[in-house]
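Student: So, here come the structures, one by one.
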Structure P
Amino acid sequence: MHPEWLVGGVMVAALVLYALLGGADFGGGVWDLLASGPRKREQRALIERVMGPIWEANHVWLILAVVLLFTAFPPAFAAISVALHVPLTLFLLGVVFRGSAFSFRSYDARGDRQQKRWGFVFSLASVIAPLLLGMIVGAVASGRIRVASGVVTSGFFAPWLSLFPVVVGLFALSLFAYLAAVYLTNEATDPALVDDFRRRALASGCVVAGLALASFAASFEGAPLIREGLTDHPITWPLHVTTGLAATAAFVGLWTRRYGLARVAAAAQVALILLGWAASQYPYLVVPDVTVEGAAANPVTLRLVLWALGAGSLLLFPSLYVLFRVFGSGRAGAASTGAGDHERE
């Protein structure tokens, strides 16, 4: 296999991991905003305690994908960063405001008015950032970003403010919220909280299905090459079938209260959706003018990148394992205890 395809595969894998981990954190912010009912405080306490120890580490996967795009495919990086500099800047601001607000809220006095304001900023940014991220992906896939002789000629607003990117943005937002709700059913120990997030997972799963169909319908006019890839590429149909089976298994797990099955199946569903998007976009990095081979850097650079990835993985994966091992156990119980502390205060 040519080195550019190996690097491209690593980029896709990094984006899948970002969706499964960082995307679920965005979804947690959505449910923080929508917390309601008699257990509103307990719901927010669970989200905070589960996210707290590891949420910043999850951004490593997005950083990895961006660095690989910049290093291995500089023309594609240039086209995306120029054509989509407005939503990219807004997305980054959303990530910064979200992280800052989460930290300030976590360490402020409980029940303080300022803490509530920081909580609102955190929740709102958690909605806006994934919406913009989905719109960026939709714009890249739409074919509206035109590049001639290395220069973007399509303007700075039309590519990401059309119908298809907006629908894809809503789809990404609902997908992250669905994933977070499924994960939270596993993290909660209070049966009432488990039921709260079970209902949210079932409802958001239905929204995901509806927006998936809406995205496909919008692709006929908004992204014809992607629509062709979704229906005509030989690898996409097995991915569609497998995605449907994973989605069905997740719903069965939620319905029968087998939450371990639901978590694994929902994660597989999200991963397969992203793999289907990557396959449908083949061989383009930016549809329709920038391809993987056309934008690839010098082969020597690509080989050095692959060696660096191999060496870095020897440090990254053990470190992440220790992080999740240390902070991943006991978080649910702590969340329930924290919720009780909130209630007493």
Structure Q
Amino acid sequence: MKNLIIPEDYKSILDLDATEKAIKFIKDQFQLQLSSELKLRRVTAPMIVMKGTGLNDDLNGIERPVAFPIKGLSDQTAEVVHSLAKWKRYMLGELQIPTGKGLYTDMNALRPDEDFTNLHSVYVDQWDWEKSIQKEERQLEFLIGSVKQIYSSLKRTEYILSEYYPALKPQLPDEITFIHAEDLLAKYPDLTPKERESKFTKEHGAVFIIGIGGELANGEPHDGRAPDYDDWTTPTLNGYSGLNGDILLWNPILKQAFEISSMGIRVDEDALEKQLKLKGEEKRKELMFHKKLLAGELPYSIGGGIGQSRLCMFLLRKAHIGEVQSSIWPDELRDTCKKAGIIFL
């Protein structure tokens, strides 16, 4: 409850029935825009993977996956995915998807260690995508170009939605603004990372923060990143490190920065070695995924996740993610929100 934001005089623009229809509309439209812009084909994704393969996403390295034994596999342990960050890259190779093209999928995950906030639930749904690239494309300009393509997909979806629901007027700026986490720290040295994000995003409307995971000038990372998918140590053209980042939008309902996507160019062999060492996770080199990557058997790639419920929440001007997804909530939270006009699905 301490993390709950109740906007003053909040009233949903759409009722429950219209909300359900609009959710489908947004999801249908955005995946068409995204797949066309980035040249992605849809694939079917798993909800569970076997423990010990290295395919599950470790997020910040401390979150516990939902795990259980499988009777038909001699009680070997399976895990519900946190995300498909590494599975997607593996599938690029398995499906022999050529350079310049990629895949996307509907990812459904469980993250039981998430704290309940307006933006967080134990259930996570996102478009996970991955695209094969050339080794020489592993540079900042390529990352920035890909972010602009995703932002164009967001803008077009917002416009099309407004044509069908005129009360939902477009609010995204024409362009997305880029800044490195080091420059953001230098700009607001006395603020926390989240405070920096909100202050800068409020000014620009839509931003991409580059270089998340590596240690900054103050000795701390902007935010945590696992060592084995995004590349956050390779030097970029501006002298800083990091070929990854987050897309943030200004949310006028919650009056804060709103993360819609985490993405990046993926580690090559050298970056994986370096990042595993920095995180003290060199034992992962014995896992199936990591062995293949270090042996050069996986394609170079760029990829990320785009929150489905978060996108719907943002475009429909909702105050809580529970208004656009069906999940499990504390009774006190549900009751408090209902009294404030925040009606959960």
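Bear in mind these aren't lab numbers, they're just calculated from the coordinates by the rules spelled out. Just so it is clear, the structure is predicted and the values come from calculations on it, not from any experiment. Cβ atoms are built from the backbone, for glycine too; each structure is taken alone.
Student: -10000 is what came out when helix-only ellipticity at 222 nm (-39500 (n - 2.57) for each DSSP H run of 4 or more, over all residues; to 500) was calculated for one structure; which of P, Q is it?
Tutor: On the way: P: -27500; Q: -10000.
Computed on structure Q.
Student: Looking at structures P, Q, which one was FRET efficiency 1/(1 + (r/R0)^6) of positions 124 and 228 (r between Cβ atoms, R0 = 30 Å, to 0.05) calculated from, given that it came out as 0.20?
Tutor: Details: P: 0.20; Q: 0.95.
Comparing all candidates, it corresponds to P.
Student: Further, regarding this structure: Taking relative contact order in percent (Cα under 8 Å, 6 or more apart) as the quantity of interest, name the structure among P, Q where it is greatest.
Tutor: On the way: P: 27; Q: 21.
Once relative contact order in percent (Cα under 8 Å, 6 or more apart) is worked out for each structure, P has the highest.
Student: When distance in nm of label points 7 Å out along Cα→Cβ at positions 268 and 284 is computed for each of P, Q, which one produces 3.1? Walk me through the numbers before you get to the answer.
Tutor: On the way: P: 3.1; Q: 1.9.
Answer for the origin of the read-out: P.
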